[in-house]
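Listed below are the structures to be examined.
The numbers here are math on the coordinates, done by the rules we state, and not lab data. This structure is a prediction, so every number in the text was calculated from the model and none was measured. Cβ atoms are built from the backbone, for glycine too; each structure is taken alone.
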Structure 1
Amino acid sequence: MNNVKNIERVFKVVDRSLFSITGKLDYDRLTAAIIRLGKLVEAFDGDTEDIWYIGEMESCSLSDLIIGAYWHYAEWHAGQFSDGYMALSVLGQTFSAGMSDVEVDNVAYQQLNEMAEAA
């Protein structure tokens, strides 16, 4: 069983790398961490109320991160065999875009776009 602590740990690494000067992950490694986080969330078999609070007191919540990252990788992946496409696919297991559209004011989306442009 995946536990909340593992999700929190990976979330904090992603959050720090996106929103802090002390973050240690470059764009490619951040993408790998987001893939890992998406897999942990998808495999979580507890009550979702136990995880969606994560990050509420950080730069963004877990749900905002997943939505922003989904839309970022929808625009920035480099084809079916790229890590960006893998991230999009994994995040799509948790977030279903349906009829929604890009939330350009989502801070995770904005930060990922900036990191991608700089990479």
Structure 2
Amino acid sequence: MTPSHRLILAILATIALAGCDSMELTIAVEGGSDDSLVVANANAEPWRDARLVVEAVERDNSTSVCADRTVVEWQPNATVTVPKCGDKVRLTLTTGGETARFSYVNGQLFRRFGRKEVPVTGS
């Protein structure tokens, strides 16, 4: 890796860490039956008043909301089933004043930082 690549990666990491998105909130996603996704709280702590917004990503990269769920108390490893409303789905989790953004495509979960998507291992 060249020094310029390292500099670019360092700048991107700094921007990601300084952004508003929470690095603490983590989910796990599995494909369910009948075009659904099973989303789990992958943190060790329960979330109160967790809101999960599910959006379908269209070919032109526009989105449309297909589900908006609020879980009063989402326990660790507890799951919520939501529709898989497209080939690519965006998931936005908000709880406790923090927000985390994800996308799910081809059986893989990604964490979103602006337009950058980073694979989540173990999903």
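Match the computed value -4500 of helix-only ellipticity at 222 nm (-39500 (n - 2.57) for each DSSP H run of 4 or more, over all residues; to 500) to one of the structures 1, 2, and report its label. Among 1, 2, the structure yielding -4500 for helix-only ellipticity at 222 nm (-39500 (n - 2.57) for each DSSP H run of 4 or more, over all residues; to 500) is 2. If you work out relative contact order in percent (Cα under 8 Å, 6 or more apart) for 1, 2, which one comes out largest? Looking at the calculated values, the largest one is 1. Work out the source of 1.3 here, i.e. which of 1, 2 gives that when distance in nm of label points 7 Å out along Cα→Cβ at positions 25 and 49 is computed. Only one of 1, 2 returns 1.3 for distance in nm of label points 7 Å out along Cα→Cβ at positions 25 and 49, namely 2. As an exercise: Rg and Dmax of the Cα atoms in Å, calculated from one structure in 1, 2, equals 15.1, 48. Which structure is it? Only structure 2 yields this read-out.
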